[in-house]
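Values in this text are rule-based calculations from the coordinates and carry no lab data. Computed from a prediction, not measured in an experiment: that's the story for all the values here. Cβ atoms are built from the backbone, for glycine too; each structure is taken alone.
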Structure P
Amino acid sequence: MQHADKNSTVSAGAQARLDGRNLRIGIVQARFNAALTDALASACRSELGALGVTAENIRHVTVPGALEIPLALFALAETDDFDALIALGCIVRGETYHFELVANESGAGVSRVSMDHEIPIANAILTVETEAQAWARADEKGRDAARVAVEMANLMEDMS
């Protein structure tokens, strides 16, 4: 970064722009572990509203589980109707390798959709050891996903 533009509008320590007015946000929520993902979604939608995103500018779809999230994100990204997307899910470690498969593949899929479509995606797919850990994180992670989506949508707009 030796030759970075000193007049750049994007700099380390810059204040996040969390103004969601006029932003269109898509949410994809897994139904597996529904009580937990419903809590994530409730916190996320509440925070989006607090940041100025109107209910009519939010599209919320559900899918069976975390492995289906990337495909639904892809479909939303393809419409070109959204400024940012949010992935909500919960994967609790079990006794088999399935946890690693679902966690790794869903995470990789979310990143791939984001990069391929050049759209910010806030990944709030919880990967936890126990259900208690998920409950301890659900509210804050849901709110954090909303803040990340709004901040990144504004950042991408500023950089374009």
Structure Q
Amino acid sequence: MATRKKTVTDKITMLPDSLDETDLSILRVLQQNARATVREIAQEVHLSATPVHERIKRMEREGIIRQYTILIDPAKVNRSLKVICYVTLKEHNKSIGAKFIKLIHGWNEVLECHNISGNFDFMLKIAVRDMDEYYHFHVHKLSQSELIANVQSMFVMGTLKESTLIL
């Protein structure tokens, strides 16, 4: 997909040709409130509801909008311990990588998994109730996998910024 050059009003460096400033405005509104109605979004971006609805549907089809979600306070659902785990696999090939990815998709404790460069292969963001629950996860899941050579766990002491806003 071709890209266009950055303009003064763009907040990101390069945009697909299919996105214009109105699309970006719609996305900003949805990032702030995924429950906003088409009418509310239309009023915010100064369009009628029909073109806003069509733009949203197009961005969904194109995969720009992947899903709509909510943010939950982890402490209020008893998952307040956050752990960042750096994982190194025993072997590096597509088969082992695919098995690891399938494995972590089955672990509800894992909120995010990123394939990273450097000394480790993956970074996991984990949320559990407390240290006992993390110990159980580490001993009975992470350590039981024959795919994993090394795990380094770091415990989040406090969160200074947490956002899902991209634009």
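Values as computed for the structure displayed
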item	result
Which of P, Q yields -16500 [helix-only ellipticity at 222 nm (-39500 (n - 2.57) for each DSSP H run of 4 or more, over all residues; to 500), calculated]	P
Structure with the greatest value (metric relative contact order in percent (Cα under 8 Å, 6 or more apart), set P, Q)	P
Among P, Q, which structure scores highest (criterion: mean count of other Cβ atoms within 10 Å over residues 60-67)	P
Source structure (of P, Q) for percent of Cα pairs over 27 Å apart, computed value 47	Q
